[in-house]
1. Can you spot which of 1, 2, 3 the value -12500 was calculated from, given it is helix-only ellipticity at 222 nm (-39500 (n - 2.57) for each DSSP H run of 4 or more, over all residues; to 500)?
2. Here distance in nm of label points 7 Å out along Cα→Cβ at positions 32 and 72 has been calculated and equals 2.9, so which of 1, 2, 3 was it run on?
3. Given a value of 1.2 for distance in nm of label points 7 Å out along Cα→Cβ at positions 16 and 40, calculated from one of 1, 2, 3, which structure does it belong to?
4. For which of 1, 2, 3 does relative contact order in percent (Cα under 8 Å, 6 or more apart), calculated from the coordinates, equal 26?
Structure 1
Amino acid sequence: MVTGVSLAWSFVPTELKGHRLRRRVHHRDGKREVWFFHDERDPRLPILRDGQLQFARWGNSRGRSRHLPRTGWTWRSTAESGYWSHVGGILIDIPANFVYDRGVWVHVRQGVRGILVPDERGLAVCYMICEPAVR
């Protein structure tokens, strides 16, 4: 299960490069990137919404919402079944150069998708879409 996402610092617009984001900056091969982990106190994911980079809460594992599932992921089959449509879920892209899975950073080749839903206060919550590994 993917528990981290890395995004190139150069992809982040200048107006979003505030002090809260700087604590997430790390270096790989001489290049800066921003790391996001699900197990953080305030987990976030970078998302592209209407062509703009934003940062949404990564799931509801901490139980901030009483109505949303207490996880950070959803199965692809669940997303395709229309399960999320009753709460206003929309498909979004999660920009990432690498994802973190079981202690290893893996280069992203085809992109990462998510479902963005509002919680009961109208705040954006993103669930990463995953699917079983193919053997």
Structure 2
Amino acid sequence: MCLLRFLWFLPMSNILPLCDVVRRTSLSIHEYLRGGHLEKVYENALVHRLRKQSIQVTQQNPIDIYDEDGTLLGHYVADLLLEKQLLVELKACQTLTVEHVAQIFGYLRGARLRHGMLINFGARKLQIRKLIL
């Protein structure tokens, strides 16, 4: 959140309102389901509720990683891609780690996107991080 205050000069189109919808929807899901479910349950709940709000969501979005000469090096699968501009990675663990942050930055680079959100439904208190590459 603090990063957003310092990046006011960057054009963010409708990213911030979209992030706000994701944040509010995630909080509502966390309050209703609480902890103890697999990540896929939270993913399906978030997809369902976002689509009800007319937000375009792609589940299990494939990301290919290429070497500088164009050789395919591997594949990632990001949890959600919203409106073709916001990558969302979900977790259902005790707490977010630096590895989770590194993972979403790798996804953003591979997908050639700037904006991502990391959401952990597994913690007692919902954890949400907005990241900008």
Structure 3
Amino acid sequence: MERLPTPNFGMNIRWLALDDQQLHVFERDVPKPEYHHFGLDVEDFEGVYLKARERGILDEETFGGAVRELPDGAVQMYLRDPAGNLVEVNWPDVSTLDRSVVDEIVRVADLQPQEGEAAQARLYHARS
């Protein structure tokens, strides 16, 4: 696997790639499934956000906000499925979201400094 630049989330994380797939590994000494999760892309981020908010399943606690903007402008939303599993929903470009719909986006750069490799991190690494 190829090591990818990884944002600074304030914890030990490494992003890895194999072709167009990514694996994000992190080290936390907490009970499962508090931080353990899988990520997926969706075609309608705003629709997923509205449905998750309606159902009360947005997870605002685990990573300091239900919706986070990464240094490259990609967006991650966290929610809990009915069994309590954490799910990450990804979107490539915060500027395409309707801020009247997705109104509370936490910038990772406001939580942790994004310098050097962290500032170069791209969730969608094929994007230029």
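1. Numbers: 1: -1000; 2: -12500; 3: -3500.
Attributed to the structure labelled 2.
2. Working: 1: 2.3; 2: 3.8; 3: 2.9.
Clearly, the read-out refers to 3.
3. The value was obtained from structure 1.
4. Numbers: 1: 26; 2: 22; 3: 29.
Of the structures listed, the value fits 1.
No lab work stands behind these numbers, since they all come straight from the coordinates. The structure displayed is predicted, hence computed values, not measured ones. Cβ atoms are built from the backbone, for glycine too; each structure is taken alone.
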